[in-house]
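FYI, it's all coordinate maths here, none of it is from the lab. What you see is a predicted model, and the numbers here were worked out from it, not measured in a lab. Cβ atoms are built from the backbone, for glycine too; each structure is taken alone.
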Structure P
Amino acid sequence: MNLPNDRRLPLANTAVAYAAFLIGTLCGLLQVFIRNDALTLPGWLDYYQILTAHGLLLAIVFTTFFIFAFFQAGTSKALGQFGPRVILWNWIGFWITLLGTLLVVVMVVSGQASVLYTFYAPLQAHGLFYVGLALFVIGTWVQGFALIGHYVKWRRANKGQLSPLFAFMTVATIILWVIACLGVVATVLFQFIPWAFGWTDGINVELSRSLFWYFGHPLVYFWLLPAYMAWYVVVPKLIGGKVFSDSLARLSFVLFILFSIPVGFHHQLTEPGIASFWKFLQTVLTFMVIIPSLMTAFSLFATFETRGRQLGGKGLFGWITKLPWKDVRFTSILIAMLFFIPGGAGGIINASFQMNELVHNTLWVVGHFHITVGTPVAMTFFGLTFWFIPYLTGRQFTKNLQRLAFLQIFTWSIGMLLMSTAQHMLGLLGAPRRTAYTGYAHEDALAWFEGVLSNHVIMAVGGSILFLSALLLIYIVIQLWWFAPVSDQESKMTFPMAESDVSGTPALLENWKVWIGIAFVLIALAYTIPLSEIIQHAPPGSGRFQTW
């Protein structure tokens, strides 16, 4: 099938995303069996290679490539088809990102980069691993700036108008991504690459970790905001409604830019070298991020109730029965939203000074990560996939494929519920994360394995169900890509974008200079003094460690 360039581009990103998804979920399956002492790896492969690949391929590669595919297709729909230059620069960015990905994967597979996706110093990977990370970020920036260029061109041609909501949210997410990446770019270019290639003798460990988490926490919102975009713009269209409030939606994204970046120290509450005041300040800013999340929840359920009552829903909860539960594109995303409720509650615990002491560096954090990213984000992406690939390929999402999609969503939900719950319980019992060795000869550690259905067994069962669900999803993707019937012009899948009334939306919300300026002020307040102290009072620096 001869597809136009603006379809081939997001398809290429989607292909890489799902290739990474398949390998990453296989690595996850191997991990739960290793931790359960049910699997021994061959001598050429170790647990930390698998753990590194799992984190990088799912948390970084799958999400990033899928997000840019979503951005490219949606922006082209919202603002008009891309010109030749926009397409060219997007392709250049794609190939740079892919080159960086392949370089990182080669280093991990060859056993020279088992440093996990956080790549904490003083663990040292091969220098090419860090070069690959740099290329990955540069490639995303090229694609992001190409999309912003298309947006700027639209604004110039439509002076005085607010941009479509999807385009606004895309630009907001790219702005957040670029600002957040400044931290990881700084540590990779000026610390890790010179250190790994032997140009410097040591590395300032505390500075490298602080710069990583400057990037690491807003990375979570780089994953979440595209899911929120689907919740705000796509879901209302699927149920036949409208965006509840255009100004509320835009304000929530602005608040994410302001409050999701200067919060990295809440990942370092147990680390020395950072004064308690700065940890407290960033913890306060962390709780501020809850506000736009609650705004999003209010807006979405208001949309659901409004539409349900329009369709005849009566009584307090009658509107719920009027929602299109038989449409897996809607049901999958609603289940993803519901999973975010306990996930968000767990985040409040992780960001709290005293409670964090109990769960830091335990499997609780792994369970939290899976129930916030592995379900709300990933399942939203699955729900998008069921119409997104047919939209790009021109094929039909048949009734048989929809039945399989329901099975995939329910198995993913069950598997994640089992696995993440077991991980939370093991964390409360003190089971560590980031390690393959859990069978310590101590009565507290032995409690992790007690009973036929111990938490480790439940975690393995949940992980197995998740992998089977992942295989089913890949089968659906392949069918939608190559084998499903080709749609005729009348029934061809469209990109669903709900109407959004901008008549009451203040123009200030799209004044990026103001919001970017405020964001940098908050970042400066939160980071300037503590980072300068870390640099000024730094020890000589750590040498190289390789524990695998």
Structure Q
Amino acid sequence: MLDKFLEPVYNGCRETADKPVIGITTNAGGEDFSLRQRYCEQVERAGGVPVLLPPMTFTEDKRLSEQDAEILLSQLAVVDGIIFSGGADHNPLWIGEEPWTDTLSLNEIRDRHELTLCRLAYNRHIPMLGICRGMQTLAVALGGHVLQDIALPEHNQTKPKTETSHSVTLEKGSLLHKLYNAERIDVNSFHHQAVDRCGGKFRPTAKACDGTIEAMESAEHRQILGVQWHPEQLAGNGLPLFQWIVGEAALFRKAKSLHRSMVTIDSHCDTPMFFPQNVDFLTRDSRILYDLHKMDEGMIDAVQMVCYLPQNPAPQNPKAFADSIFDKIETICSKSGGRIAVAGTPEEILRNKHRGVHSIVPGIENGIALEHNLGNISHFRRRGVTYITLCHNGDNDICDSARTTETHGGLSPFGREVVREMNRQGILVDLSHAHERSFWDALELSSSPIVCSHSNCRALCDHPRNLHDSQMRALAERGGVMQLTLYHGFLGEGDVSIDDFFSHLAHATDIMGIEHVGIGTDFDGDGGVPGLSDASELVHITERMVRLGFSDSDIAKVWGGNWLRVMRQAQQQ
């Protein structure tokens, strides 16, 4: 009998099915974990694979045990989306208030587990859907506020759960408005706590006629949605929400798969500028946009970490200053327990990737570090430096900058010697910050591909730091790359976001071809926009490219393949 029962599984099912996994939180009471069956049914109908996420236990001091913490993190590594289900109330102590009503039904174990789970999932950019209590979980965990008791009986209907009791108005242009293509929908309601302030990470998108907030969505270009009603009970009328979370989870799953297979390189960050403030790169440090945790969460393999040297006033001993930065980078790597290492060649980056180790790739921003001495080029190459940005915001002894005072009319005679020696030493010539005349001089002179490590398209944002279409075409014709940046002033005027970054990406690929475009965030050098605000959010670029229909191979080229190619060409001279 068993063999007959299993025959369709063995003979009829594809063992390579790759559906997104949706974790669903459960109730906890007595010796049992429980969840209404309809949650799983709706996830399955939407095309996902439901798995239950029971609360972890806590030690006597109310901390997760080491073993349970490892289990929790392993669960997060497996799931592609999370549904926070309905159930007991939240203890007001979590939002700094004493309980003032006797209507509360509390569950401390569930609170601790789900609030921890939500924070960790938020950091990892896992899509989330909060349902009733789950919407309140999102608010409590991420800076909102929950009213202990709204004292409105119409929000706790006596009709069966599968029936609707009132309507909600959807904000035009909101995610819910798009999902339902309607301004009002009928919902069910079983709650007396409610979110009354969404906090900075969310915005309200649906309200009941009495003004109660009935839904909220991310205000940060993240895939997070909360609803106060119970769509799992509403069959087809509730299905769009489950289709949304399953669809976003599938996209996130695809992005994770791509990041495992390709090499992701950010060609420019200025995090070493914060070293004098004693930042800790190996912990989650809120003062910097790049640290080891954020690299993990953004799934970034390598970052070109530059030593930035200001022009005015310049460091008293530029070479020694640069060496001190590279010393600090080596110290960081030595203390990381093998989680991050210095890399100065494509082979080292790839070897680190295969070992599960992040790479810091040294660079120099401003050629004054050479101290007018060509011999220092070989010195810095021995230290792992892979590119030198010839100048910064001001002319130097090498070339005129984008903010020129007409010192040389392009490259100086010494600058020409610098370019030739950089070619000989296998160091990429970076022309971000250079004046257009310096750009054309270096492009004509260099025997290796030229790069612009953090620049955008002047056709879309008329800033002298950006490149004209003619420059972009010539750069591509010579085999170089332009790494698009997240500095807001180079993306457009006023409020800019991830959408503007993708406008520049579309223009750059149209003009140059996909083989000549990459990513150089300028994080910690004032780079960062909503949707791409620190290194942990860089996975959003991959998700958006998948959504827009970029092929896997093209995504890999933009994320690191093109940069590795020019680095290899320069070092094989």
Structure (P, Q) behind the derived value 4.7 of distance in nm of label points 7 Å out along Cα→Cβ at positions 186 and 330: P
Re distance in nm of label points 7 Å out along Cα→Cβ at positions 378 and 466: value 0.5 computed from one entry in P, Q; matching entry is structure P
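Taking relative contact order in percent (Cα under 8 Å, 6 or more apart) from the coordinates of each of P, Q, which one would give 19? Don't skip to the end; give the middle numbers.
Working: P: 19; Q: 11.
Considering all the candidates, the number was obtained from P.
Here semi-axes √(5λ) of the Cα gyration tensor in Å has been calculated and equals 35, 28, 25, so which of P, Q was it run on?
On the way: P: 35, 28, 25; Q: 50, 24, 23.
This value belongs to structure P.
Work out which structure the value 2.1 belongs to, where distance in nm of label points 7 Å out along Cα→Cβ at positions 482 and 538 was derived from one of P, Q. Numbers along the way, then the final one.
On the way: P: 5.0; Q: 2.1.
Structure Q accounts for this read-out.
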When helix-only ellipticity at 222 nm (-39500 (n - 2.57) for each DSSP H run of 4 or more, over all residues; to 500) is computed for each of P, Q, which one produces -22000? P
Can you say which of P, Q returns 0.45 when FRET efficiency 1/(1 + (r/R0)^6) of positions 10 and 338 (r between Cβ atoms, R0 = 41 Å, to 0.05) is computed? Q
Which of P, Q yields 60, 40, 29 [Cα extents along the principal axes in Å, for residues 82-305 alone, calculated]: Q
Suppose distance in nm of label points 7 Å out along Cα→Cβ at positions 274 and 290 works out to 2.0; of P, Q, which structure was it derived from? P
With mean count of other Cβ atoms within 10 Å over residues 266-273 as the yardstick, tell me which of P, Q scores highest. Q
Thinking only about distance in nm of label points 7 Å out along Cα→Cβ at positions 66 and 314, which of P, Q has the largest value? Q
